[in-house]
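S.K.: Heads up, there are several structures right after this.
Values in this text are rule-based calculations from the coordinates and carry no lab data. None of these values were measured; they are calculated from a predicted model. Cβ atoms are built from the backbone, for glycine too; each structure is taken alone.
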Structure 1
Amino acid sequence: MSPAFIEALLRWYRGGRADLPWRREPSPYHVWLSEVMLQQTQVETVIPYYLRFIDAYPTIADLARASLDDVLKLWEGLGYYSRARNLHRAAGVIVADYGGILPGDVSELRKLPGIGRYTAGAIASIAFGRPAPVLDGNVTRVFTRLLDLDDDITVNATQEKLWTIAADWLPQSGAGDYNQALMELGQKVCRPGNPRCEACPVRPHCRAFALGSVAERPVRTKRAPRPHYDVAAGIIRDGQGRLLIAQRPLDGLLGGLWEFPGGKAEGGESLEQCLRRELREELAIEVEVGELFMVVEHGFTHFKITLHAFECRYLRALPPYAEPQALQALGWAWTGEEQLGGYSFGKADRQVIAELRRRRETLL
């Protein structure tokens, strides 16, 4: 792209860029943390999480020393929990292999858990001033409109073409500001719906605007409908009124978070049958399934669930065991209702906890 394009873009960005906490002190750690948190998450949502995280873990070494449970609890509600697990793992690697200092080279950054092509380029350019390109959803939208590109952006070949463009257009100095300017342009002006073309600083360079095809860019294959699953979960109480909760395996969905144990119903199963089977397979226990406590609708990126939470009475561990076993779980614990807040749960389970609290308070 021409020097005039770069000059206009940077003038706009430097004249009114968003005042964000990680920009006030753009240390490599702060840039890394913010970029990870901003993946698939709105800036307004990220800011309070970022500030709490920095307060709790001021340095990479502090993060590496923290327990995963504590990190996940602090991340609770931000979603996409693999980001938190990878952040914690990467901090350990940085301390062990890099003396606690985040590397600035793209190839070294990409060796760290959770740092892919985009994140490595963002860190290298913003925190270290390296001439590294970035390509996220915002930049993709800006590029396809500037070029009036009608290629399907869900195709790998199109993504590679866009990465080549990102590298070709990148200025050799000031890459950090340039990359942030492109991302902010996509976020504030070149929006998916209702783009603010009248306020665009690079409108004279935009082919889609000239041709009237802005609303048609970018081109992407229509997504298939998300599948739906019915899930049964047990609010399992023992004779002392304690609740049995389980910790999800680290390598799966919501890995490392706690849950009311249960699972997905299979064909022909009732929800009660599903719950009894899942608890045998997951924790090696028998329960008496009681009344339906509540139903929660929840959506993940690739599927939706209806969570049916049942009141359950703990009966026994399956022989030869004397207590629950973590057969398909990372761990398990008996806890009181008042102590549930000390564990990190996914959103659907937090709704169950909120209803438990509400009903308890109505009885006081």
Structure 2
Amino acid sequence: MPGVSSSRSHPHASRQGFTGYNLGIGEIMKLSAIASALGASLENGSPETEIRGLNGVEQAGPGELTFASNPKYFAAARTTKASAVIVAEDFPAVPTAMLRAKDPYLSFARALELFHHPLRYAPGVHPTAVVHTSAKIGAEAHIGPYVVIDEDVEIGANAVLLAHVVIYRGVKIGANFFAHAHAVVREDCCIGNNVLLQNGVVIGADGFGFAKAADGQWHKIPQPASVVIGDDVEVQANSCIDRASVDGTRIGRGTKIDNLVQVGHGSQVGEDVLVCAQVGLAGSTEIGNKAILTGQVGVVGHCKVGANAIVTPQSGVANDVPAAAIVSGAPAVDHKAWLKYSAILPRLPEIARALRKKG
């Protein structure tokens, strides 16, 4: 590959130190220790009860912990075979031991972390990796098989790049970066700390920009402006965030992007936004902080979705959405209005017949 050389002389590239990874093993914990770790109060159970894992409320058995986050699961919680159940502070009492918490779902997620440790990857560079001598890689990095890191790249400490990850020239990445197999970060993109890219993610591919010439042919518009991703962002499998012709594309801190999402060139996505599977953002869209775009939502270019707004599944946003609004349908309208439209829709033939008779 022109301009890229072996990393044998690279100061952070110890090929002899590459030893693969090891799987963390869960442990048995007493119920009192779990309650303490979660900040939950134990009710109706022995602090000495041993828990070896977690499971769903209907699947859990002795020695397992489960949760019920909604009163509609009261019946299932009453009959669960789990040794303990995480419930809300006002959840009705059940026969099994209870860990009462402000947010049972969040507490269950934190409890999972106590038992299921992520894979650990030993520092080192695989012999098949290609790392340019000008690249600056932080301490304790794990560079897997066939990874390519081009010139003038900077990556912070504790990075993990798994097989076939490609980092183009000029990319800047913070600490604790984790890229699963086949993720790609294109030239000059900037990524913050604690960013996770799942398999097949592409950051900074060319935006879809073409100008129509007089003869009807499409003239490609250059896309030199890069992508900037803030801290604590996760982008899940096979999603794409495109670069732009001007101004760049930005993803704010803490935003989570699901599988098969397309973020168009020049889009500005705020902080703590949730973008669910198969969402498509056309070029130059703006998404406010803490907005939620559910599955298969489409947003027309240059539209704005306000902070804390929610767009329900398969909705098409063709106009700006106010902050904190809930919208549905295509084109998207106020959710309550959409519910009324949906209720009337099956009756349209009947209504049409009645109108014809009156006419």
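S.K.: Just checking, which of 1, 2 has the largest value of FRET efficiency 1/(1 + (r/R0)^6) of positions 157 and 253 (r between Cβ atoms, R0 = 35 Å, to 0.05)? Intermediate values should be presented prior to the final figure.
M.R.: On the way: 1: 0.70; 2: 0.95.
Largest calculated value belongs to 2.
S.K.: Sticking with this one: -4000 is what came out when helix-only ellipticity at 222 nm (-39500 (n - 2.57) for each DSSP H run of 4 or more, over all residues; to 500) was calculated for one structure; which of 1, 2 is it? Write out the running numbers ahead of the final one.
M.R.: Details: 1: -13500; 2: -4000.
Only structure 2 yields this read-out.
S.K.: Who wins on distance in nm of label points 7 Å out along Cα→Cβ at positions 61 and 173 among 1, 2, i.e. which is largest? Mind showing how you got there, number by number?
M.R.: Numbers: 1: 3.6; 2: 4.2.
Going through 1, 2 one by one, distance in nm of label points 7 Å out along Cα→Cβ at positions 61 and 173 is largest in 2.
S.K.: Compare Rg/Rh (Cα atoms, Kirkwood Rh), for residues 141-332 alone across structures 1, 2 and report the one with the greatest value.
M.R.: Values: 1: 1.23; 2: 1.00.
Max of Rg/Rh (Cα atoms, Kirkwood Rh), for residues 141-332 alone: 1.
S.K.: Right, here's the next one. One of 1, 2 was used to calculate P(r) over Cα pairs in 10 Å bins from 0, in percent, for residues 29-180 alone, giving 11, 32, 13, 15, 19, 8, 0; which? Before the final figure, lay out the partial values.
M.R.: Working: 1: 11, 38, 34, 15, 3; 2: 11, 32, 13, 15, 19, 8, 0.
Traced to structure 2.
S.K.: Same structure, new question: Work out which structure the value 8 belongs to, where relative contact order in percent (Cα under 8 Å, 6 or more apart) was derived from one of 1, 2.
M.R.: Details: 1: 14; 2: 8.
Comparing all candidates, it corresponds to 2.
S.K.: OK, next. Quick check on the output: 0.20 is FRET efficiency 1/(1 + (r/R0)^6) of positions 101 and 165 (r between Cβ atoms, R0 = 30 Å, to 0.05), derived from one of 1, 2. Which one produced it? Walk me through the numbers on the way to the answer.
M.R.: On the way: 1: 0.40; 2: 0.20.
Source structure: 2.
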